[in-house]
Each structure stands twice: as structure tokens, then as C-alpha cells.
Structure 1
Amino acid sequence: MPDAAQHAEAQRLLDLHKGDAARTYDVVRQQFMVLQQRSQLLLTLATITLTITGFSGPKMAESGAIARWGMAIGLALVLGALILLLSGLRVKWLSQFDAGSPEATLAEAIAYRDRKTAHFQAEIALLAAGISSYVAAVVAYLLKG
């Protein structure tokens with residue numbers, strides 16, 4: 001359900017585009033495209049992390065407890081980010097939003113965008129923590145020599 005700020009944003013967009021709902025919907029559609037593209041980037045980073053582990057993981061794990069734990073924690077966090085990312089891939093088309101008026105419909109789409117953005121920020125936090133832990137494992141491995 002949209003809040004007052006989302007209704008205000010919808011009204012500002014409509015005012016900016018002189019009431020042209022089609023142009024305003026296009027702005028929101030482009031924002032969804034940005035979220036999708038960035039989610040694709042996170043998916044790529046998570047995949048790379050998991051792939052590298054297949055090649056170098058056993059050797060790193062042999063180097064000591066710090067590398068083992070760092071890698072294990074990092075992989076768990078990256079996997080968590082990946083699961084969260086995949087759970088957010090549900091598709092809801094802009095044409096499915098219909099709250100009766102252009103402003104209310106835009107506010108509904110903006111509320112959905114904001115929820116997807118919050119979901120994305122949680123994905124970033126998990127992935128960043130996971131990759132940081134993983135890099136710490138790599139550093140421990142390299143220092144062990």
C-alpha cells in the first residue's frame with residue numbers, strides 16, 4: 001500500500017510531465033530496468049565467487065583455520081544474497097497496476113519499486129559482507145604462503 005511520500009512522488013512526476021501518464025509510467029519503467037540490471041550484476045558477482053571457490057577453495061582451506069572460516073562465512077553470506085536475489089525475481093508488470101487513477105496507480109507502482117529497492121539493498125549488504133569475508137580468506141591464504 002502506497003504511503004503519502006509515494007503519492008507525493010507520483011503527483012510530482014505527473015506534474016513534471018504535464019499530466020502525461022504514459023511518459024510518467026516510462027520513468028518508473030526505466031527505474032525498474034535499473035534495478036533489474038543491477039540485480040544481474042549481483043548475480044554475476046555471486047556466480048564468480050562460487051566458481052572461483054570450485055577452483056581454489058580446497059587449496060585455500062588447507063592453508064589454515066582463518067582462511068577456512070573466512071571462506072565458509074563468505075560463501076554462506078554470498079549464498080544468502082543469491083537466495084534473496086532469486087526470491088525477488090518475481091515479475092509484476094506495470095500494466096498490472098490499476099488503482100483507479102493515474103496518480104494512485106503510479107503511487108502503487110512506486111511503492112512496489114521502493115520495496116524492490118529495499119530488497120536490493122539487503123542483497124548488496126549480504127553480498128558485500130560475503131565477498132569481504134571471502135577476500136579475508138584469500139589474504140589469509142596468501143599470508144600463509
Structure 2
Amino acid sequence: MTTEDHSAGLPPLTKHDFELLADFRYQIRKFVRFSEEVVRRHGITPLQYQLLLNVRGYPGRDWATVGELAERLQAQHHGVVALVSRCVRLGFVERRRSQTDRRQVEIHLLPRGEEILVELARLHRAELLSLQGRFVVPDLKAFSHD
């Protein structure tokens with residue numbers, strides 16, 4: 001038992017707990033692999049898809065800054081700058097100077113990016129629907145003793 005487990009009053013991990021965690025990671029990996037394969041078949045990279053998805057899906061608006069995208073992608077700022085530049089060259093997104101803060105650059109989807117994103121998001125939604133009941137976060141506090 002780790003110090004964190006002990007201080008939180010959690011019981012030691014059991015064989016069943018490891019099975020739940022392993023199955024959860026397996027389900028995540030299957031979904032990620034599906035995603036990687038489907039986006040490549042559509043001629044873009046997994047990171048390009050994630051960028052487009054996070055621009056369109058940014059909470060409260062349809063654009064995001066590079067810093068916000070770096071956080072959402074869990075990537076380095078300079079890497080996201082390069083990714084945005086590749087997506088600009090492909091006609092997926094554009095950079096716009098913010099109207100409210102001229103120092104800020106907003107990343108917006110272009111029609112070509114929107115089109116490919118909608119098609120890929122539709123395929124991802126169908127895959128997630130097929131995983132309903134399988135892709136469940138284990139209740140870590142409910143882990144029981146063997």
C-alpha cells in the first residue's frame with residue numbers, strides 16, 4: 001500500500017483491481033488505435049485530427065489559442081506552433097489576430113478543416129457508441145478485496 005493509499009483509507013490493490021485497470025487501459029488503447037487508423041485513412045495525422053477537434057471543441061467558442069491547444073494536446077508550445085503551421089499549409093485552419101487583444105492569435109477552422117473534422121468525428125462517435133457498456137471508468141474507490 002502506498003502512502004497515498006494509506007492516507008486516503010484505501011485498501012490494498014487486489015487481483016480484480018489490476019484486471020479492471022488492465023481492461024480499462026486495453027479499451028482506451030483499442031479506441032486510440034481505431035482513431036489513429038481511421039484518420040490516417042482520411043489522409044491526415046492523428047495530431048492534426050486532435051488539433052482540429054480541439055479547435056472546434058474548445059469550451060465556449062469555436063477557436064483556441066496555441067497555448068490552449070498545447071494544454072489540450074498535452075504538448076509543448078513550440079510543437080503546437082509547428083503543427084498549426086502544417087495545418088495552415090494544408091488549408092485546415094487559419095491564424096487570426098484577436099480583435100480584443102492584439103497580442104493574442106486565435107486559431108480558427110477553415111471549411112476544408114471543418115469538412116474533414118465532421119466526417120472523422122462522425123466515425124469516432126459511431127465507434128464510441130459501439131463501445132458503450134465496455135468503455136467504463138472503473139470505480140477506484142469501490143475496488144474490493146479478493
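Taken together, the values in this text are just the output of simple stated rules run on the coordinates, not laboratory data. This one's a predicted model, so the numbers in the text were calculated from it and none came from an experiment. Cβ atoms are built from the backbone, for glycine too; each structure is taken alone.
Some observations on this one:
- Which of 1, 2 leads on relative contact order in percent (Cα under 8 Å, 6 or more apart), largest value: 1
- For volume of the Cα convex hull per residue in Å³, for residues 33-96 alone computed as 68, the structure of 1, 2 it came from: 1
- Structure (1, 2) behind the derived value 2.9 of distance in nm of label points 7 Å out along Cα→Cβ at positions 121 and 137: 1
- helix-only ellipticity at 222 nm (-39500 (n - 2.57) for each DSSP H run of 4 or more, over all residues; to 500) derived as -30000 - corresponding label from 1, 2: 1
- When P(r) over Cα pairs in 10 Å bins from 0, in percent, for residues 73-112 alone is computed across structures 1, 2, the figure 29, 50, 21 traces back to 2.
- Entry that produces 110 once volume of the Cα convex hull per residue in Å³ is calculated, selected from 1, 2: 1
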